[in-house]
Structure I
Amino acid sequence: MLEKLLYYLDAVLGLKAPMLTIFHMAARATVVYTLAIILVRVSKKRFLAKPSSFDFVLILIFGAVLGKAITSSENFFATLGAAIVLVILHTFFSYVTFYSTKFGAIIKGSPLILIKEGQIDWENMQKSHITEKDLFSAIRRNAQILDVDKVKLAVLERSGEISVIPFDLGKIKPQVIEVNVEEGVQKVKIEFK
């Protein structure tokens, strides 16, 4: 019975074939795709969210290993085993980093404050290799703000994303710049500082 099963697996997946056919690769792709879906579900989809460098490493290696399982005539099950081990290691490291802040900082890094109370922290900018143009781009994109002095806090997160928290707009004082009356319509230009 086991011999017959191995015979069919070899015929379908090309386990001992010196060269894989398109049929073998299609069958392998089906198995690999199904296994990948199962592994992603088991790992709670953590590495598919906004990935940190920790998650990105898994994504990169996981994809390479699974791609090799489809297109290479090397040991199919050993390659799948390597993919399973990668997900187990990632899940284990995720578990440990949840309970250990120090280990989390080593594996995932630590956030860096780039702007605090409207002041740029140039030392952290240099440490993180973030240019002033990159910072202004993130401020415009993430908070729709043009001036640094309107930013309460900007942080380079562990994922590499820059999060921006503006000052409370209720605390920003409006200043009347110009008042015009044209054809019975009053126009008031106000600037918030």
Structure II
Amino acid sequence: MQKIILASRSPRRKQLLQWAEIPFEVIIKNTDESYPQHLTAHDVAIHIAKNKALAIKLSQGDSVPILSADTIVVLNTEIIGKPVDRDDAINILSKLSGKKHLVITGVCILFNNKTIVFTDTTEVEFHELSMEQINFYVDKYGPYDKAGAYAIQEWIGVTGIRSINGDFYNVMGLPVSRVVKELSKL
């Protein structure tokens, strides 16, 4: 497969592309992750992912496919991003405790004037989490760079998740099999 540009600083996305044996180079530009309030959750994830890719395209041109993604967590209708601090992380995990939520990843691939965008959704349900479990996780793992204040592949996912319905790797931050299919079409 042709080398791509990954427009993401996520170590999990890097790891997933390595596992899929997709050659890539990371190029990051700081982008605004705000969004218009009228957008649906799916459109929010695409909006942010597309802005990340477009920031790179402006400086790199069309010579190499650019892949970007953004993952959000949705509880009922509330979009939950990354926690701002310890208290916020504890509050988020307390809200998710014992409930089902959606993990939505928006993906954007730009190449040769072609734009491919899609979302992937996975439903995740946590067991009831005690405050002791939540505090332990937040203090030991510091999930401040993770939407929903957790990583499924860390302790809280291993011990606290009752079920998932959908792509496990989407919850890690990238629906890899779908990305591979889309890249192969290029």
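Only the coordinates and a few stated rules stand behind these numbers; no lab work does. Just so it is clear, the model here is predicted, and its values are computed rather than measured. Cβ atoms are built from the backbone, for glycine too; each structure is taken alone.
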**Q.** Given 1.29 for Cα Rg over 2.2 N^0.38 Å, for residues 54-157 alone, calculated: source structure among I, II
**A.** II
Q: Of the structures I, II, report the one carrying the highest value of distance in nm of label points 7 Å out along Cα→Cβ at positions 94 and 126.
A: I
Q | Origin of the value -17500, where helix-only ellipticity at 222 nm (-39500 (n - 2.57) for each DSSP H run of 4 or more, over all residues; to 500) was derived from one of I, II | A | I
Q | When mean projected area of the Cα convex hull in nm² is computed for each of I, II, the largest belongs to | A | I
Q) A value of 14 was computed for relative contact order in percent (Cα under 8 Å, 6 or more apart); which of I, II is the source structure? A) I
